[in-house]
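Peer 1: Below you'll find a set of structures to go through.
Only the coordinates and a few stated rules stand behind these numbers; no lab work does. Values in this document were obtained by computation on a predicted structure and should not be read as measured data. Cβ atoms are built from the backbone, for glycine too; each structure is taken alone.
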Structure P
């Protein structure tokens, strides 16, 4: 029974796959979170409807990647799944609660025209949209540091919120530029503020991490340094493209920032997938037979998932129009 694929040991390959799924969730559902946070900046009801229409077809599908990430972690590294999730179960319940709030609030918002009703459900939408990435960021920071709570984890949470606003601003500007050009201009300003805030938070976070001896040496290794430099370049690309109103390219740059952040976390975690216990990916992996079965099943199922997302994003590729979507 082979233990290698594409020249890589299967545990190492699945380590990369798990973090790719996490990055995909943070990128795709990230623009939904960012749109929800930016909902708070919209006072005009028409503009608020544009925000809801822009993410309406996507948010529930995008959440699939969180399930895929959790499922892949459980299937490939059940020991890590058990210890990590049990150690942070209250935090993860908070994540689930804010995700439920984020999903429920837009649906309830549309049910009545009462001003108080809309105001409170609008606030719930914003709270869920900010709370979810913040708590996910805290969870990721705790995972990386092997702690249950640390100042650095809170900084990661705030940075993830800023990153979702970066992505959400570019996505919304791309969707509303035709029906609401003034709104798109303001959203680009929010995107610029958010990306500069994200860069500042990353600088502060890296400084704090360098004070931790256990993290300092791996953080100064070539891989993490390259990812940090790449992130700075992507911030520059985002600023340049969004100022030139090239919203699609700004959105892709935001995606690059997201994957770079997740890749940095994954690089720092390798090979000790659980720093709190020192358990490595190889030690935590299932048997070679189980991992081969998992790889074969994924090779069949993943193309189906990607096909679904291709159809979804192709169908709703146009800008937001009054009452729905147009086409390019």
Structure Q
């Protein structure tokens, strides 16, 4: 109800300014501790215990300024970042665009963030439980991208419950090249080695939806060979389905409702390529319990949200979790894990 009243004012602002205001308010507001969730929603992935399978995707709270606020909204996990070793401003503004008619967003942010050293102490001070992920990337002007990822994994592992290697953003030139061939193998080997000296924090790999069958098979093999604990499928797309919004021609990554069909297909593709041996986290176009449940039945152990929050409001995580519990009960599943891959 409150969001429906505030939405016109937020949508009257530039998209990036509205986003920044939302994060600031959520980070400052006094919030109650997260509510308990049904036992049926509790699930374990990569040795981590999730109160529910609904997570906040990276990119929403890049610098970890509102972690407790998002847990209070009912998310079972919160992933901050993408964080780079050094602070960087990202691409020129404007770089974030609402596509209201399509319930979508196009962004070309370019890993704008305050850097690892600023965000990680903030993450370490969080008050609420829940699974915390830290998404790491390379600085745009680095001379050694693999070294940047190694640094990210090494330092984030001290704070995070899991670390995500993000090589799938379309907004840093050449970054997606790390999804292929020897570059991918060298990267994963370096990141796996970086965590070995510590507590062996789980490593997740976030991939793009714009991959062909050969690339999907190669990523699946490399992920298995280098002990990746889960795959996040997927990031934004550079493809353009039919769109109605005046902002449809903007460059960058497309997210939201138009990405749903492609995200579903890539989930199915990676499920087949991994043979179910690596847990999958589905992202892209999830806007309600029915869609989240469909992804779980198609092989996702967890789901993540971003763009739908812009259009559906901050109560969405709790709404989806409640709906998932009802759907599991309807179909006779005692747990989320029982439903994974049964569709």
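Peer 1: The value 0.6 for distance in nm of label points 7 Å out along Cα→Cβ at positions 133 and 261 was derived from one model only; which of P, Q is it? Present the calculation step by step, with values, prior to reporting the outcome.
Peer 2: On the way: P: 0.6; Q: 2.6.
Working through the options, I get structure P.
Peer 1: Looking at structures P, Q, which one was FRET efficiency 1/(1 + (r/R0)^6) of positions 45 and 293 (r between Cβ atoms, R0 = 30 Å, to 0.05) calculated from, given that it came out as 0.95? Walk me through the numbers on the way to the answer.
Peer 2: Working: P: 0.05; Q: 0.95.
Structure Q accounts for this read-out.
Peer 1: A value of 18 was computed for relative contact order in percent (Cα under 8 Å, 6 or more apart); which of P, Q is the source structure?
Peer 2: Details: P: 24; Q: 18.
That value comes from structure Q.
Peer 1: Taking 33, 62, 4 as the value of P(r) over Cα pairs in 20 Å bins from 0, in percent derived from one of the structures shown (P, Q), identify that structure.
Peer 2: Values: P: 31, 57, 12, 0; Q: 33, 62, 4.
The value was obtained from structure Q.
Peer 1: One of P, Q was used to calculate helix-only ellipticity at 222 nm (-39500 (n - 2.57) for each DSSP H run of 4 or more, over all residues; to 500), giving -27000; which?
Peer 2: Details: P: -27000; Q: -11500.
Clearly, the read-out refers to P.
Peer 1: Let me ask something else about it. If we compute FRET efficiency 1/(1 + (r/R0)^6) of positions 253 and 269 (r between Cβ atoms, R0 = 30 Å, to 0.05) for structures P, Q, which one ends up with the highest value? Mind dumping the intermediate values first?
Peer 2: Values: P: 0.75; Q: 0.95.
By FRET efficiency 1/(1 + (r/R0)^6) of positions 253 and 269 (r between Cβ atoms, R0 = 30 Å, to 0.05), the leading structure of P, Q is Q.
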